[in-house]
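Read-outs: derived from the displayed coordinates by stated rules, not from any lab. As the structure is a computational prediction, the values presented were derived from the model and not from experiment. Cβ atoms are built from the backbone, for glycine too; each structure is taken alone.
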Structure 1
């Protein structure tokens, strides 16, 4: 993990928030390449959920909601973790995540002492704030800990206005906030994060089949974007770890550097959420099936993933170190991120062989030619060409286009270098867009 963190900082992908003031634990900023990578992950999810389907519609719900939403959902009373303090060094931890020694006692990861903890007390993970000028209970609201509830409280209105029939889904991408006791493992567990969630409403009795369907759909989404199946597994929740609302949940887990960890949860939430909101609000959230002539509360299947955690998984999966030919002979170790082309933050880099005035106009012409066709074109003329290739390898750029003296003096063609094979092709500039389109299509196949 330290290698990934160092690469992210060196290339301005992800770095500590407020670093000049010492940083804030569990808070990270995304630089230009990190923003592009996150946007590509979001786009891939939205394409799969909305563009390629007719039965899922998007919404964008407010972060701040009526406080009774969180009472109905059970978050006010039950969204807690067991908090303990080490009496020896005053460090705080979640009790259920503390390591144990050979004697089976939990011990403090900071000072190493065992048996020095306070009694566990429940700690609510929701951030609270206030609406308006008063800071009292009447003005108190919560920063949402998940995006799901917005889709439940908006279910009836979205179903009516979108004219969708059950089964159908409502999805959104948005920020959530959880006051984690011990944020850790880079961007794996943080206090402010982004979720990609979808609530799929279906007829009771069909829910288990839909649950199986969405497990397979979500697994295939990751592998279609290049994730190694050897690093991805499906783990059903045991009976004693199911959430109070769940009829059944599986986690798609990824083999992170610190071990297997949840990448996405796919839960069968039954009719818990719509029933709870109907009871607490007094509004009818049932669905009338005209074809069957019956009314019912739909069951819900929920695939829920974190954007940040997904970014981390794809970075870990893409990372490789390998021996490559060095510019002055022999070999050297190159670092490369073998991103799927749809995820790569830079799709094409335009590299004039040198910073000579004779090359710049043509290189800029090539750059301008590519920008309308590929989102993520980088122009780089600083440093030796070999070092620039290595920089692009490190951020996962699939293709580098080099403009050299032969380009301007002879053939009006450029050299296209493949990230993975390092093979090079000579391509006329007039054919360059079509050539790259074909190469990207082949890489996606």
Structure 2
């Protein structure tokens, strides 16, 4: 959500101005009507210069999850000790090593001094603070439990970091091997095969089909490498642009979840993040419909995000969480049964945490077996490459040496 500046009139016709948060100007207008105010003008609040400085800085370092975890724990300690929020943020500016985060903290301090609430000040930096982060801080402000909010956020971000590190560790080995194969094929095509081509050209003999194919591919690479490089670059740029579109992002997200070997792991990791985020938001007091709207933007997958929004719409129309979750087709029967029991017993947040832990255990187990599953595929690929090279390069050399010996 973002902030909107509004002008309105009350029942007596008196002019009023103020700031409200909402998904769209229409949502803000609806809030005003419910408050017996007639909106006259609703405009988005412009971001201040310090925020633009962060967004436009090409060489500014990003804020990592480790730094956000440390920030949350520091804020929790300061709030627990009774330090005012303004003084707490001011003290953290001097100890923060990341210049991007330091600039953001300075802007937050300026906003608080000008009378803006903390969650609205954080919302000016969407590249650093997620919608879930901002919503939980908003609830923490309204309930006077900011210390608990920052502690919960620290735990959530630590689990998020751990999951990302597991995925990176599991995919590092196969990606390194595939990169090495690509580099080896480029070297063979540009330097190795042309050397053999000169040797084969000295003999007036018919070469095997595999050898002729290798020589043709090598010659094509040498003659057209600038065009190939430009074509690959253009294709990657076009793919990147297409993914940023609404339809392209949706199709790409669905394809990623159906990728062999890793698709089901990514799906479980995203669903685990969704369940934990929803449980955390509900425990913090965020309304369910608002929580689903916020979480749909933090799962980083357009396909699952649309399913979450369909859950929100179903719940808004009076359906239960279990029914709307079943209609998405994302959850297993066991998980749906746990959600249904949670609704009946009034402990949905506890059951969602159990569900999140269930998915996280499965992700941990699948990631541990990922290398074992990918290794045979890599061995087969390397074996095929060696076989092609053996048939295309060494077989004609053997035939030519045999012909020379017979002479």
Structure 3
């Protein structure tokens, strides 16, 4: 923040031009420009929520980003492991700095801003929305999942996480139960050209524009990207695995949080912002930072409603992959994700207990809440954490609980009563 706002914080140096006599003594002031003190910054970061997010990750490596969907204000941004910044103030020793640089867990690396990970199944709501909005599926259409998908004329099987398959799936059920085969087939039908253009609207593969330096773009794969980077042509099988957020697809936790907030907003993408106000301490003047919005075209409102409903079923539904987060205080919409660190061969099975910690799957979760009036959007990644529903989702729940139910939270003073039907208001 200090580097990004150096010109605001630093102020201006004063100038005094004086006439001196032969002894070097000042005789009179010829010209004087008084110094101007720097201005202060007020951040969107909530220190209590930041602490909750830090504690929620515990000893796990990863990142948490929480955003106010209405303003784009970053409420919490955590990267673990971290480091003590105090030694840098007066000059850190070479030995201590090298120890930080060579630490195996890379504490100097800002995972929230620069960590580019396969988004895994967290991309499925965006894929489903692309299919609906571009006219490749309708909400009621079902695709059969036998447990694998094959490209026409090819023997290779792209396997579903559920060995026996999910059977007939529409887009709601496919998101709720995280059916891979549905999205393999959908991605193949849409094609990489239209798919990457649609994902571009959510700023995948681009900087979000946050007011920090060093943000990473991630990778939104395309024919042109592969030709430019590898000088190779694009293959249909690559499109298939992009459908479940694997392959060369990479996104940062910040990108995932901002994109999730855009779904919560119904197509209004608010640029993430760390600084909320700039304060002139000498005059008391307070200037709010500019809130920048990017509008994603809505072809049919019902399509967006369907995706948000499916994300709600991920948590609130009896077969949702994050149903353990269901609670009586507020309703959550989300999506779990598991991202492979290495590729499992066609005839092999992934057995977590037999895989070294550093090669275990990453756990991801995106969410917003409350469903009816989103106040917070969260993205969590736990490196080598395994399943998103059991590892990353509980971290997000603690952050959302603190923001919504804690002291001063929008739901803290409300009495939530269950209606006769057993649902939650």
Checklist outcome for this item: If distance in nm of label points 7 Å out along Cα→Cβ at positions 63 and 183 is calculated for 1, 2, 3, the one returning 3.6 is structure 2
Checklist entry - 1, 2, 3: which one has log10 I(q)/I(0) by the Debye sum over Cα atoms at q = 0.10, 0.14 Å⁻¹, for residues 111-254 alone, as calculated, at -0.69, -0.95? => result 2
Item to check | Identity of the structure behind 44, 26, 22 (criterion: semi-axes √(5λ) of the Cα gyration tensor in Å, calculated), options 1, 2, 3 | outcome: 3
Checklist outcome for this item: With distance in nm of label points 7 Å out along Cα→Cβ at positions 143 and 247 computed for every candidate in 1, 2, 3, 4.3 is reproduced by structure 2
